[in-house]
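Dropping the structures in below, format is structure tokens.
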Structure 1
């Protein structure tokens with residue numbers, strides 16, 4: 001594997017700390033935003049997350065361990081395919097499959113949410129009883145949007161055609177999304193029933209299989225702490241309640257991979273980039289080996 005330019009590794013780790021052969025984790029940046037429908041710019045998200053991650057403290061006082069000791073390799077950024085989202089998904093899937101065959105835990109940094117179909121396909125092939133935890137502001141259950149079945153607005157429709165999924169933090173869904181949800185009786189935990197409340201977490205976990213892939217759209221967070229997304233929605237999740245839930249998922253399930261998507265950086269506003277980087281680092285810290 002070709003090493004990225006020094007200084008642009010996730011967490012600013014040195015080449016000696018990021019050799020592919022010894023790494024347990026592969027950070028896979030994917031610069032893509034071809035189907036975004038409101039504010040574009042998610043193709044700049046992966047680079048912004050990696051740049052901000054250099055300011056994340058790698059040492060964890062609670063455990064006394066340094067995250068750099070895990071072995072984290074930052075892959076070269078995958079750039080957009082001109083043939084469209086279906087082809088892009090194929091390219092990303094092939095890359096994820098390669099890393100899984102090499103025994104790596106893959107963290108995809110998007111890029112738009114349509115990309116999630118690729119790692120879910122790849123993980124489904126390795127883990128036949130896979131389920132997906134979907135944390136998002138939007139149901140993303142349209143059969144197609146703006147003429148594409150591979151739109152970011154259709155990603156969970158495509159995912160649910162492959163595996164069972166649980167959606168958390170939802171607060172926006174079109175009429176056809178509602179019809180799909182009701183017809184399939186999918187487990188959806190609406191933001192109004194989640195934000196600032198307890199008692200729902202265990203129920204959500206019961207609807208997941210033992211092996212879980214997590215896809216986290218950053219617009220799941222409230223815009224007050226995460227304004228840098230293409231389609232922000234008020235009434236979102238906050239930092240600590242999200243992490244309490246994620247800790248439960250990692251503790252009680254086998255999380256086999258995850259992605260963080262839809263950061264659309266805002267010039268001069270750094271805290272959203274840092275939030276996304278901190279989120280990625282803390283989720284990596286939770287992975288069980």
Structure 2
């Protein structure tokens with residue numbers, strides 16, 4: 001993996017961990033909360049892209065954008081439900097661990113990616129480290145694990161589709177994000193109720209703003225990384241966010257077993273280093 005791709009993935013990981021902590025603070029916000037931060041993202045980022053100069057739409061976008069929007073909305077709703085019923089330190093590691101594993105397997109089978117031996121060892125280390133972080137402790141219930149796994153499946157789905165869109169279909173990452181964000185917001189608009197929006201905004205405006213800024217940033221950086229490196233190495237390497245998220249979950253929410261989770265974090269970091277050498 002190139003040094004530029006590594007920087008993009010690491011920055012995206014910090015942004016991703018930050019917005020997930022904000023999502024956990026809201027918990028039971030549901031579809032309305034997802035619509036709020038998605039719509040605010042549109043209002044923040046689309047004018048920037050227009051000012052820069054939007055890419056010229058292509059016919060392939062008619063397929064790439066709606067499918068990506070559907071997959072990302074499914075992911076957001078599943079994740080929010082997981083945070084409503086379980087701890088961040090369970091749902092997040094299970095989701096971020098199972099997602100890359102499925103992405104790597106599918107990328108090899110469907111896209112013909114052939115990571116080197118070191119890349120595969122690194123991917124395995126990332127997954128093992130994530131599982132160590134998420135194993136045991138308070139809040140490890142069947143519901144938490146199930147929602148984490150469902151989130152991981154959603155992650156694999158949109159990672160593979162977005163990789164296909166920005167590579168095979170040649171959809172520019174910024175155009176991909178802006179078009180998808182608009183479609184995502186429109187898909188959820190029927191769930192909006194004015195009084196509920198005002199109440200949720202009064203209670204969680206900071207969290208809505210944090211996610212509106214950081215979630216698109218993380219997603220767009222990963223899309224650019226996918227144009228520089230294969231999905232079978234980008235997908236596992238981005239999981240360095242588990243390290244950041246686990247430490248912050250311990251510090252902010254008082255979640256237990258910091259020694260075990262930091263041990264798992266060390267395994268994840270080692271896996272990312274091996275991926276960088278072998279990708």
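When FRET efficiency 1/(1 + (r/R0)^6) of positions 79 and 223 (r between Cβ atoms, R0 = 30 Å, to 0.05) is calculated for each of structures 1, 2, structure 2 comes out greatest.
Set 1, 2, criterion distance in nm of label points 7 Å out along Cα→Cβ at positions 95 and 119: the highest-scoring structure is 2.
Quick check on the output: -9000 is helix-only ellipticity at 222 nm (-39500 (n - 2.57) for each DSSP H run of 4 or more, over all residues; to 500), derived from one of 1, 2. Which one produced it?
Answer for the origin of the read-out: 1.
Here relative contact order in percent (Cα under 8 Å, 6 or more apart) is compared for structures 1, 2. The highest value is that of 2.
Every number in this text was worked out from the coordinates using simple rules, so none of it is lab data. All values derive from a computational prediction rather than experimental measurement. Cβ atoms are built from the backbone, for glycine too; each structure is taken alone.
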